[in-house]
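Taken together, the values in this text are just the output of simple stated rules run on the coordinates, not laboratory data. These figures come from a predicted structure and were not determined experimentally. Cβ atoms are built from the backbone, for glycine too; each structure is taken alone.
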Structure P
Amino acid sequence: MKIISVFDTSINDYNLGNQIIMESVYNVIDELFSDDFVFSLPYDGPLSRLAHEHISASNHVFFGGTNSLSSHMLKYTQMGFQLRDLVNFSSLTLLGVGWWQYQGKPDFYTKYFLKRLLNTNTIHSVRDEYTRQMLYSIGITSVANTCCPTAWGLTPAHCSKIPTKKADSVVMTLTDYNKSRAIDKKLIALLSDSYDRVYYWAQGVGDLEYINSFVKFRDRITVIPPRLKKFDEVLESQQCDYIGTRLHAGIRAVQRSKRALILAIDNRATEISRDVDLNVLERENMSGISEFIFGDYQTKINIPFVEIERWRAQFR
């Protein structure tokens, strides 16, 4: 029996999108290590003595999803590791990890830190080509651009089942930490005028407060409780589209065979769209959003199955 440790980015995190990511990460782990022991670790704090013991005993250590890498890891990172952790830990394998925003070349500390932290004997899985090129720039070249694990099941057969025409209802999301009040107001108005019913899902802890601040539209919107299970219930019980700024809520909708348009507010959706043709528009493109709503749209996502298989094969 092998021991598998997973740094779980849904632990101690307000963003329910990380639950969507980690569900897919664990599906991959379960497929590859179905008879082995899997242990979950929090990702955002200094490693405890017990965590070091688990890591030392592990055959593989994975870090799951989200935009945890940056060009200045000392100033900003979504990894809790510190330099002292690297004394006993240099075996991390990335699984669907991305780069935080568009940045310049990684600094010396980041280069040193990542070269010490990442396992040199495995191929690392990153979510987009931008992230792979940033790692290449500091000499980390054993990297596969697999897209996010949440998209690995979006095969041509799956996508062919997704409706091409407008539904009567829509699920909307907004992002509390990246507001554009004037544009978001236009979006709410457009969706309210275009659909019989508008649902709103709060993926982040501040998203509900944000939608409630649009008092004029509040009675026209049905709020889905901030639970992934509740979001799934609406997706599975309603004929609905998805339009919103939350990337993984949009991918979840596609997973549940819903017609979806993700509105880009940073590099994450933009880069994934560039690689695999995920349906993404800039948030301010109201005419494009309207065209999606009332036009025919066939979901065609080009998942890099060769790269995914190359990454998977190393563990078989």
Structure Q
Amino acid sequence: MMLNLIAESESGERQHRNALHNLVKQTEGTVRIASAYVTDIHLLSGIKNRDVRLLTYLSKMDIIGGASSLDSLSALLKAGVQCRYISSGPRLHAKVYLFGDQSAVVTSANLTGNGLDKNIEVGVHLSGVAAHKLIHWFDMLWKNSADELSLAMVSRWQRETEAQRAEYAALRKKIEKQPMLPGEGSLSHGSATKLHDLFEKAGRFFVCNTDRKWSPDAEERMRHLGYAAAWEEFRYPNHMDKVGQGDAIFMFAKGVGIIGVGRAKAHREILKSGTPDRVMPGIPTLEWRVPVDWLAWKKDRDCYSWKSPNLTFFEVGQDKYFPMRDGVKKHFLDQS
């Protein structure tokens, strides 16, 4: 049995697109494709008068969310591709490309633009008995589990989901503009550069106690919503008054150490109880908070071990805290 690897890297020529294109072009018999999602039309362009069969899974959420494109399915049908779909029972999640009765590609890449042109995918090109078994597997699903897809059905679904697709697209666009949460593993090159610049250029350095023993939920909400906050009459509120854009904020979990590092995006704000969009809406006290762009966040086992004074929010820019600041810098950057 022949077995060849098809693997993408972060750069370089696209292996899947080229390999699959050549196989489609060379195949004289039936081309069978099983793909969980479908958005690409270019791989099967120019296949008129060919026996090409596409099997996919369709759900309303896949259509609304754009995982599969009705426009692409319509174009493929018009080009002469026979399309069938599964919509109930176990989800079809396979990505299998079959060429005549001789060879097959089993891969992680869907028949989508991302799968063929962007993602880091890997697959194998095989032949022989394994390919024959896959053809039998495909044909059984095609005959017994799938329904025929027609242009009339696609047009009806386009009309019925138009408003929901537009709403989802607007929401996705809004979310994509928001900064990503820092991961809990190794830093990316970009995040490491930002973190290094923060330590070099920050005018002031502050520590915010996450107070996880009082409320673990508050710590998570501060991280996910992008704030360093306090909800009580705390000592040295004048420290939070000093925070300006570009200052460094260290998040301290009592009994653990420094778990997060970020850059202040603006001066502090104070929200009254009942104000919308508070980090902790149910707390009947003022909410003091600083908006923060978190650059790094560690799991407890990977944090910078440090014993903090019993304070909620305080400045650590003084000379006596230099060993601590330098230790946090080296610890977080060395793990990048």
Structure R
Amino acid sequence: MADVRTICQSYHLDYVIDGTIHIADENIHVDVSLVDVVLGFEKIWQRHFEGSLRDLFSLQHDIAFETVSQIEPDISQRHVQVLSTVTTSIARSHWSVLTAIRGIFRMDQLGFMQARDELLRAIELDPTYAAAHGWLAYWSIIAVGQGWVENPRTMVELAGAAASRAIQLDPYNARALAIAGHVRAYIFHDLPSALELLERAIELNPNLPIAWTTSSWSRIYNGEHSIAIRHALTSLSLSPRDPHIWFVEHALMTAQFFARNLEEADVLAGIVLGRNPNHVSALNVRLAILGHLARRGEALHCLGILRRLDPNITVHRIASRSPLRPEDKGFYMEGLELAGVPRQ
């Protein structure tokens, strides 16, 4: 262990993945663990795998798939606790991005608006940090969708510029490509370009949950709802303990709605809004679900919540935010009207 410590410290490693393999006849038993080098090789994650010598490639895939998808949330949360003590501009920039991400996904308006300040600070500290530009583009998308900005056109321009800058700085950054693809689809309604970027993101990192989630959204906009459902489920399987899992569940809920699976969509809407009751886009879709299910009492209650968040709500205003196919937009608008939302 002393030699291992020396090697890790000489390379300035923060974490190490360790493991043991036991073979008995045709059976393989593998234990994989993630240890914190800084804290004296403290074990912070562990998983056991079973397989057979006759199918080594499947076992290898399962180990890589589960390990990569599950350790990222643990590492991200630990970095939030550690990075506040470091002082370099690059580290402070990374700290600002992590702080912004927490503000974005909590979805309270004050914390969300402060997240933009953190991202701008990160870019000021390190103008070449692609992730900061990518998350700024993502922030802009949500700001428009939530109706939390006075000038949506300015946010559209900001989203486009930030997404383009992120790709320019790091053209092989799968997360930046995924966010840029979502910007192209949701903000600029350019689905062919969006799908191309998202396919590149998935090709570069097929274990990145946000790439599958944003791909799910673009498939929804393109009317490919069965594919959208599969991509959202892939994202859920990659990171089942992700603290931001409601974003994936929202995509799955919306895909189920447009696939006309209303009961399934309604169950998912309850889960999403249980995690984030102020999520305007999810409230919009739930209203349409309730309208089609003829549950007028629940729809009126949901409409009251939404009006407190978005007082000027109308069917046309809601439907204009998403680049839907005409038949899906008509189905959406019909559900909203049945739920009691004024047309204009």
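Structure above, values below:
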{"quantity": "Label whose coordinates, when distance in nm of label points 7 Å out along Cα→Cβ at positions 141 and 205 is calculated, return 5.6 (choices P, Q, R)", "calculated": "Q"}
{"quantity": "Parent structure of the calculated result 20.2, given that mean count of other Cβ atoms within 10 Å over residues 53-60 is the read-out and P, Q, R the choices", "calculated": "Q"}
{"quantity": "Read-out percent of Cα pairs over 38 Å apart, computed value 43, structure in P, Q, R", "calculated": "Q"}
{"quantity": "Parent structure of the calculated result 1.0, given that distance in nm of label points 7 Å out along Cα→Cβ at positions 173 and 253 is the read-out and P, Q, R the choices", "calculated": "P"}
{"quantity": "Winner on Kirkwood radius over Cα pairs in Å, for residues 125-244 alone once structures P, Q, R are ranked, highest first", "calculated": "Q"}
